[in-house]
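Every read-out reported here was derived from the displayed coordinates using simple, explicitly stated rules and does not represent laboratory data. The model shown is predicted, which means the values in this text are computed figures rather than measured ones. Cβ atoms are built from the backbone, for glycine too; each structure is taken alone.
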Structure I
Amino acid sequence: MYQKLVPLALAAVLSLPTLADEASVKKAVEGKLGSTVTSVTKTPYLGLYEVYADGQILYTDEQVSALLLGTLIDGKTMKNVTNERMQKLTAIKFSDLPLSMAVKLVRGNGKRVFATFEDPNCGYCKKLAQELAKLDNVTIYTFLYPILSPDSLEKSNRIWCSADRAKAWNEWMIDGKAPGGKGDCDTTAVKKSLETGRKLAINGTPTIFFGDGERIPGAIPLARIEQKLAEVPAPVK
């Protein structure tokens with residue numbers, strides 16, 4: 001019985017239509033998902049295609065016989081291929097950020113530049129603030145991104161309305177000192193920061209953008225920040 005089934009199974013596989021290129025795979029996946037696929041890229045792994053759609057990476061074969069959602073690890077280097085690709089696919093043009101809407105902090109010569117999106121009630125953001133306090137010769141643009149609670153919006157408005165925004169932000173995030181601003185000034189910048197973050201599909205805080213546009217979510221260690229700043233030239237402002 002088994003011997004009879006093998007040729008039948010092989011015939012069924014061989015009868016599947018072969019999709020010649022990324023464009024064909026893209027069309028087939030869109031038909032199955034019912035949504036727009038941003039990109040399709042052939043990977044060097046098991047004949048798989050990387051499909052980027054709706055802010056997620058999934059994998060399929062050339063027949064689109066299955067769709068796999070998960071992490072792809074390189075068996076030789078043990079690198080997280082999916083994570084590295086996601087960072088590239090979600091990169092932005094740094095100069096497109098509305099930097100005038102951010103809290104600006106300059107230390108030393110300010111030559112090393114990056115931006116963050118943070119919520120004042122985010123515990124991981126406070127952990128990041130402790131790390132960033134050790135950095136010198138940097139310019140940090142912090143976009144107030146109050147997505148956790150109504151209180152986050154109130155605190156963001158009060159920080160923005162403070163006489164020294166950078167000081168108010170750091171005193172709250174590092175020392176727990178409540179911002180002194182009343183929140184009754186023009187807080188359009190906070191609203192625009194929210195709009196920008198949503199357009200960039202930022203779903204969690206902190207989210208860091210470096211000068212090359214790479215996006216890194218989470219409170220990454222100081223050593224990783226230093227490494228990235230050393231690798232990336234200062235963006236054109």
Structure II
Amino acid sequence: MDVRRLLSDMALEVQHLTPAETFERIAHYARTAVDARDSGIMMVRARAKVAPVSSTSDDVDRAHRLQVECGEGPCLEAIFGTESSYVTGDAENDPRWPRWGSRVADLGYRSVVSVRLATVDRTYGSLNAYSRDVDDFSDQDLEVMKYLAVHATVAIAGSLAVVGLQAALESRNLIGQAQGILMTTYDLDADGAFQYLRRLSMDGNQRLFDVATQVVEQRHQLRSDRVRPQPQDDD
């Protein structure tokens with residue numbers, strides 16, 4: 001396996017993909033890199049919750065969800081453990097994860113290699129490869145996975161950053177629209193309109209973006225009735 005060529009191909013392929021598409025392609029490249037049966041990615045969500053985001057088969061998705069359910073396993077350990085990578089050659093009999101190991105063996109998996117996806121200041125998740133054979137991953141396979149994980153993290157961070165910038169721009173534009181509506185309707189300057197939005201946000205215990213959305217949606221009523229827009233309760 002020409003790892004350098006594989007990484008080059010991956011970098012070119014994922015540079016313009018969405019995060020979901022990026023996760024999917026990285027999982028497939030990981031499977032190829034170590035000649036695994038399957039591969040997948042687990043990601044850290046809000047409040048340190050972990051969830052599978054991509055897998056090369058339904059069984060990998062089940063294996064990942066079993067780790068969340070059992071609260072143990074190499075993929076979780078790679079995210080939260082003291083080491084950045086974990087390997088098991090026989091999951092069914094590995095004393096480190098007894099509850100998960102016996103259940104993942106029922107899915108047919110015996111060997112697993114898991115590597116943390118992280119930058120200096122943020123842990124994104126883990127990249128994981130699965131085999132149905134005992135002791136199927138070598139030290140060289142682990143090094144390849146570590147190398148791949150570094151490049152995968154860069155791709156994931158870049159993809160998520162683009163989405164974040166797009167969301168921030170959309171939020172900024174919407175808040176600007178709401179300010180303009182309030183300025184016209186209530187004869188306010190820009191700062192006064194923004195403070196008005198902030199007051200509505202605090203009074204209704206809502207995000208500023210949500211309040212701005214309501215103002216934009218209620219703009220015709222505001223202009224005809226000139227009444228204060230009311231925060232709406234969440235369903």
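Figure out for me which of the structures I, II the number 0.8 belongs to, where distance in nm of label points 7 Å out along Cα→Cβ at positions 127 and 151 was derived from the coordinates.
Attributed to the structure labelled II.
Out of I, II, which structure matches 11.4 when mean count of other Cβ atoms within 10 Å over residues 31-38 is calculated?
Source structure for this number: I.
Name the one structure among I, II that FRET efficiency 1/(1 + (r/R0)^6) of positions 135 and 207 (r between Cβ atoms, R0 = 30 Å, to 0.05) of 0.05 was derived from.
Label of the originating structure: II.
Could you tell me which structure in I, II was used to calculate helix-only ellipticity at 222 nm (-39500 (n - 2.57) for each DSSP H run of 4 or more, over all residues; to 500) as -19000?
II
Hey, semi-axes √(5λ) of the Cα gyration tensor in Å derived from one of I, II reads 48, 20, 13; which structure?
II
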